[in-house]
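Below, each structure is written out as structure tokens.
Rule-based calculations on the coordinates, nothing more; no lab input. All values reported here derive from a predicted model rather than from experimental measurement. Cβ atoms are built from the backbone, for glycine too; each structure is taken alone.
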Structure P
Amino acid sequence: MNNSKHAAMAGHIWSVADKLRGDYKQSEYGKVILPFTVLRRLECVLEPTKAKVIAQAEALKDNEGIDPDRFLRRASGQTFYNTSTYTLKKIASDAGHAAEHLIEYIGAFSSNAQEVLEQYEFPRQIKKLDNANLLYEVMGLFADLDLRPVELDDEGKPVLDEKGKPKVVISNHQMGYIFEELIRRFAEQSNETAGEHFTPREVIDLMVNLLIAPDEDALTLPETHRRVLDPACGTGGMLTAAEDLIGDLNPDATVAVFGQELNAESWAICRSDLMIKGQAPENIKFGNSFSNDGHTGAKFDYILANPPFGVEWKKVKDEVEAEHETGRGDNRFEAGLPRINDGSLLFLQHMISKMRPTEWVPGDAALGEPGYFKGGGRVAVVFNGSPLFTGAAESGESKIRQWILENDWLEGIVALPDQLFYNTGISTYFWILTNRKSKGHQGKVVLLDAREHFAKMRKALGDKRKYITKDQIKELTNLYGEALDVAANAAHPLHNKVKVFKNTDFGYHRVTVERPLRLRFELTEETLAALEASKPIHKLAAPADFIAALKPLIGQSWGTKSEAWVALKDAVVEAGGTWPTGAPFNKALRDAVGVRDPEGEIQKLKDGTLEPDPELRDYENVPLEEDVEEYLKREVLPHVPNVSDDPYVPGAWIDHGKTKVGYEIPVTRYFYVYEPPRPLTEIDAELKALETEIQTLLGEVTA
């Protein structure tokens with residue numbers, strides 16, 4: 001069955017929507033079509049062994065001490081079973097009791113199948129269809145649908161082809177494609193939920209290619225086994241794509257897929273997909289990956305995800321913080337915690353913790369064979385721009401980026417076109433990480449600019465107006481694989497789309513640049529009022545007398561603090577008052593009568609060091625490998641005035657006690673190309689042409 005036939009079969013199944021129109025919204029069609037498709041496929045898969053399962057169930061009925069599940073699975077030959085004598089066709093023949101018998105039929109499935117159907121809220125849909133007098137018709141359409149994996153004869157035995165193998169009708173793999181097409185249609189019917197349930201297929205294909213392509217040679221080896229995890233698997237599209245690509249490289253490869261999903265409906269769809277493909281649906285866990293990791297301790301060869309952008313993690317705050325602080329569980333969040341309103345970097349830490357560890361294989365010195373690492377894992381994840389640069393130096397986000405780069409896990413970042421997704425038009429990025437970088441990539445990060453690799457869609461789907469073509473996927477996959485060579489070859493046509501950096505290039509010192517506080521001193525109505533309002537003056541025995549003693553000095557100014565203090569003190573003493581002492585009083589007095597002046601007296605602290613002016617304080621990000629003092633001399637000191645000829649009184653200095661280390665990855669900055677503005681004469685000519693055109697149009701209107 002080729003792709004066109006898959007689409008045709010999916011279209012035939014989706015035609016049930018014609019019956020639902022009016023009683024269901026378009027966005028609700030899938031709530032009926034998807035579970036009925038699952039139900040019919042399960043029924044068709046179980047058909048050859050149905051009689052055997054019923055007989056086994058009858059035989060075990062009176063054996064209370066035996067768990068029948070294991071025996072019934074063995075009898076069915078599948079991971080699920082049904083012990084009822086009902087079928088959809090039989091139930092549809094009794095329209096008056098269809099709902100009752102259908103509920104009974106579903107209840108006879110094994111618990112894993114029931115659990116999936118319950119998440120579709122299938123009993124509620126059955127009741128709704130029955131109330132609308134639609135259940136009989138809908139069930140009849142599905143009962144006639146041939147979704148058998150193999151053709152059966154009149155006795156229920158598989159029909160063999162000329163090679164003696166069962167004659168395939170719809171294989172598990174083909175059924176997966178059909179179900180995926182139904183999922184896509186369901187997603188596209190509802191733009192408001194498409195982004196939650198469905199990642200565009202071409203985005204998935206590119207992401208999986210970048211994740212797996214470096215391992216193509218290894219994947220073609222005999223007895224290849226790979227484990228793939230998506231911790232935010234949605235309906236399972238990424239898992240399917242990864243399995244398909246590995247299968248294309250090596251049809252004999254064994255691929256086990258695992259996932260976890262928080263949305264019940266998406267979880268049910270993903271489990272259904274695995275179930276109708278004959279895989280292990282139990283590998284798809286339900287729940288929040290942060291607070292209830294369904295794969296604790298498990299490790300994987302490939303981990304990929306498209307987690308929700310900018311989703312807060314407030315609901316699981318206690319559990320996440322506890323794991324971060326105590327290191328319990330898999331100690332997934334040891335590097336740091338991002339801000340509460342964006343859990344993207346929590347997802348990344350979770351995924352990194354799932355990478356299969358590398359193993360050192362010693363070489364044979366006698367034969368001149370070097371040792372090497374084997375195993376390891378690879379990670380691919382879709383993020384918006386926030387995780388690249390959000391967070392100041394030593395913030396949670398910065399510490400997480402630092403942890404990743406210092407461990408040399410980040411292999412590359414790919415900047416994607418905007419308007420690729422259904423529920424957002426913002427720019428997005430692939431992060432590719434691994435704990436087994438090739439020798440050439442060690443200590444380096446590849447940045448690839450794919451923002452111009454897109455084609456316009458004929459019709460927008462929500463916010464999705466662009467897509468990546470198959471040829472572009474192939475080109476980008478090759479470009480990423482050859483990134484080191486392309487970056488080194490200025491003659492390459494796509495040289496400007498690839499840049500390679502050292503890990504340390506993304507680090508910086510956040511330095512605090514101080515400049516000396518310079519003051520002159522004056523007594524005015526305003527400064528005296530400010531002094532009078534200060535707390536230390538209120539605490540004096542006679543604050544009014546103190547202020548009155550200073551009033552005759554209004555209008556006077558002094559160049560130094562000592563001159564001002566002598567004059568003010570003499571005025572208070574001459575008036576019969578007592579001059580206060582103590583640091584609080586002196587600070588309040590200086591804050592009131594001290595006025596910032598570029599030519600004023602340089603202030604010093606008690607230890608004789610220069611006092612910094614908070615209003616002139618500035619911050620600089622200095623590349624991690626650059627000497628901060630050299631940076632100060634080159635970038636700062638030439639732009640600040642000299643305050644003194646004394647070399648010990650600098651115009652600016654770095655407060656090393658406040659220096660912090662930060663990491664950010666400003667991808668778009670590295671690919672920015674300055675475009676000078678157009679000449680003013682050209683702009684002026686265009687404006688005049690527009691004015692002429694407007695005048696002409698106005699003339700036609702008034703004529």
Structure Q
Amino acid sequence: MKHFPLLLMLLSLSSCRTATSQTNFNGDMEQLTADKSRAAGWRTSSQPEQLKAYPVKVDSVVKQEGKYSLSIEKIADDAQFGVINFIIPKTFKGNKVELRGYIKTQDVRDGYAGIWMRIDGTTAFDNMQARGIKGTTDWQEYIIELPYDEGKATNINAGALLVGAGKIWVDNLKLFIDGKPIEKATVIQKKLTGAQADTAFLSGSKIDTVVLNKQQLTNLTALGQLWGFIKYYHPGIIKGGFNMDAQLFRVMPAVLKAKNNAELSNTLEEWFDKFGAVQKCDDCTPYNGDDIKLSPSYGMLFTGNVLNKTLTGKLHSILYKNTFTDSYYITMEPGVGNPRFTNELAYVGMKYPDAGYRLLSLYRYWNMIQYFFPYKYLIGEDWNNVLADCIPKFADAKNATEYTLNSLALIARVHDTHANIWGNNTTLNNYRGKNTVPLKAEFIEDKLVVASYYNDTLKVKQLVKPGDVIESINGQSVSALVKKYLPYTPASNYSTQLRDLPFANLLRGNTAEFQLGILRNGKAKKIIVPSMPFNKVNYSGEQAKKGFYLLDNNIGYLYPGKYHNSDLPEIKQLFNNTKGIVIDMRCYPSEFMPYTFGPYIKTNMSAFVKFSSGSIYLPGLFTYNMPVTIPPAIEPYTGMIVVIVNEQSQSQAEYTTMAFQSSPNVTVIGSQTAGADGNVSAITLPGGISTMISGIGIYYPDGTETQRKGVKIDLVIKPTIAGIKAGKDELLDKAKEIILSGKK
């Protein structure tokens with residue numbers, strides 16, 4: 001998956017009264033700043049490298065209407081996309097918001113162009129990624145419609161973007177609320193909550209350094225666990241009464257001064273009392289339903305080893321009495337159940353946050369995993385111990401690179417392929433290096449092997465050959481490099497870490513060339529390969545594949561990465577008399593297939609999946625839902641189906657495979673998949689670090705996990721170095737053999 005995050009996540013608002021107020025949206029670009037260099041109200045990225053790569057200009061020559069338009073053009077390789085954004089910090093009466101706008105493009109390639117819109121406070125978002133504009137096009141109007149929840153919506157963000165190369169012009173954008181121009185829409189005046197009104201620490205925590213001893217480590221560990229517990233459990237905080245980031249910085253100095261556990265408990269209890277009195281809970285009992293998958297864990301809070309009895313008694317009073325229907329910092333996605341972490345500020349201007357904010361980053365992430373990660377029990381270590389282990393690392397981080405790498409290492413410890421640092425993170429890209437070599441290297445037979453090429457811009461085909469084993473890179477052995485970078489390579493399993501290592505670290509650097517030590521036909525040699533900017537490499541080579549066709553005139557072949565549900569009638573006709581179908585799931589499906597293509601190959605009525613989801617009422621609890629069944633079509637395909645999977649099969653590919661293999665005529669072959677199933681939940685950390693987690697648990701009906709393990713495989717088969725040299729696709733050859741022999 002590619003992710004293109006857009007600008008800032010802004011504050012949400014709550015409680016309201018209605019009024020009529022004039023709203024200005026400079027969508028026609030006619031209002032300019034005093035120096036006429038910018039269109040009034042329009043924002044661009046705050047990152048210098050993005051502005052350098054994608055300058056935004058006022059154009060008085062090319063325009064759709066009026067005197068001016070705005071242009072975005074890629075002129076450098078310092079960033080992957082350029083964007084403009086107009087923020088309307090108001091909430092309106094209505095149910096639907098519509099953005100209309102004109103775009104003209106010139107030679108857009110390696111990406112797309114489009115308009116985009118996001119409604120802060122909700123999940124409503126569209127950036128035209130699935131239907132983006134490419135090539136050279138004249139002025140044309142494009143439309144985005146999003147549902148509007150006036151009870152939760154805060155800002156409306158509207159704009160345009162260019163991903164990849166080329167140039168675009170944007171003009172005559174208009175916003176409508178329920179069909180009414182936004183300038184005439186009814187505004188809902190909202191009153192700030194206590195959390196939103198507290199802005200005392202937006203520019204810094206005033207905690208620059210933290211010098212740790214054993215007691216202070218205990219103090220900070222207890223603070224982090226208590227901070228997260230009351231953030232998600234205390235009724236005064238749940239209602240939005242307190243900015244928990246600011247509250248952390250208010251109490252942290254006193255916590256650091258506590259000389260023993262008694263002083264620590266007294267300090268934390270005084271702090272806890274400030275959030276409002278809680279009634280004694282005489283009948284509090286834990287949830288004990290028979291659908292429990294994972295029970296909450298509270299670290300040291302209730303052990304009696306650190307906190308005193310009066311404080312733990314007060315904590316116990318809020319443990320099982322939550323009757324709220326919504327929470328300020330956490331909601332559950334309607335109809336899905338994955339967590340949505342709301343009202344979390346990104347603090348994007350803090351590339352190197354101070355010590356207080358670095359600890360906030362650790363506390364925020366640790367508690368999100370503690371209470372809302374469905375696979376916490378699969379992490380492989382006691383998550384309660386991770387907090388104390390990481391506090392010194394975050395407190396002592398000397399610069400932005402150390403902070404970012406510590407964050408990446410923390411993310412890697414949850415072992416979730418959905419969890420990484422996503423987006424164009426400048427600090428991480430600079431650490432890894434801006435250059436690479438355009439060859440595809442994979443770990444085959446436990447060796448780093450040249451499998452194919454991405455492009456031949458640098459005549460790389462003359463220097464390296466498929467089947468070459470790369471033994472060293474720039475003088476360092478591959479085995480040493482793997483050991484060095486594994487802690488900074490988030491993934492669910494080792495196979496997927498090896499999948500990601502070549503692109504992320506091994507074949508990355510800032511040098512103009514790479515020295516590779518290779519082994520070819522038993523002979524070792526050194527070669528020098530010129531490098532190129534990694535964002536110039538054509539990584540989407542698989543897109544050249546056709547979505548479906550016949551193999552040897554009697555086997556159907558389907559590549560879900562190019563499949564469209566509208567193709568299904570043609571597929572049925574083409575595959576009608578075939579002996580079987582090969583579904584090549586070594587890709588990410590372009591459409592959701594379980595309920596479209598699934599019934600076509602389903603020959604029985606059987607469940608294929610069940611879920612577990614968390615709770616805002618009892619954070620940390622995960623319960624099972626009922627298994628889900630896909631009914632077969634009236635006239636399903638009855639031939640043999642072979643699904644090919646490997647480490648490239650991730651998330652939706654894994655879920656789709658589960659759906660298909662619930663039919664008895666389906667055989668799954670290949671190797672371990674990415675082990676990251678389930679809808680994702682976005683997480684933002686200070687410094688604008690963007691990551692995600694798998695937000696719901698995905699299981700086979702018998703309770704078997706796909707997380708970390710991957711999907712069930714009937715026949716394990718992997719490519720070989722000999723096969724790579726011979727130009728064979730050994731997995732596809734085996735799939736054809738199975739169908740032709742009629743034997744699983």
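From P, Q, which structure was P(r) over Cα pairs in 10 Å bins from 0, in percent = 3, 12, 21, 25, 22, 13, 4, 0 calculated on? Comparing all candidates, it corresponds to Q. Can you rank P, Q by distance in nm of label points 7 Å out along Cα→Cβ at positions 451 and 515 and just name the one with the largest value? Largest value of distance in nm of label points 7 Å out along Cα→Cβ at positions 451 and 515: P. Given a value of 25, 51, 21, 3 for P(r) over Cα pairs in 10 Å bins from 0, in percent, for residues 563-602 alone, calculated from one of P, Q, which structure does it belong to? Only structure P yields this read-out. Name the one structure among P, Q that mean count of other Cβ atoms within 10 Å over residues 59-66 of 14.6 was derived from. The structure behind it is Q.
Can you spot which of P, Q the value -12000 was calculated from, given it is helix-only ellipticity at 222 nm (-39500 (n - 2.57) for each DSSP H run of 4 or more, over all residues; to 500)? List each step's numbers first, then the result.
Details: P: -12000; Q: -7000.
Considering all the candidates, the number was obtained from P.
One of P, Q was used to compute log10 I(q)/I(0) by the Debye sum over Cα atoms at q = 0.13, 0.15, 0.20 Å⁻¹, for residues 395-442 alone, and the answer was -0.39, -0.51, -0.82. Which one was it? Numbers along the way, then the final one.
Details: P: -0.43, -0.55, -0.78; Q: -0.39, -0.51, -0.82.
It was calculated from structure Q.
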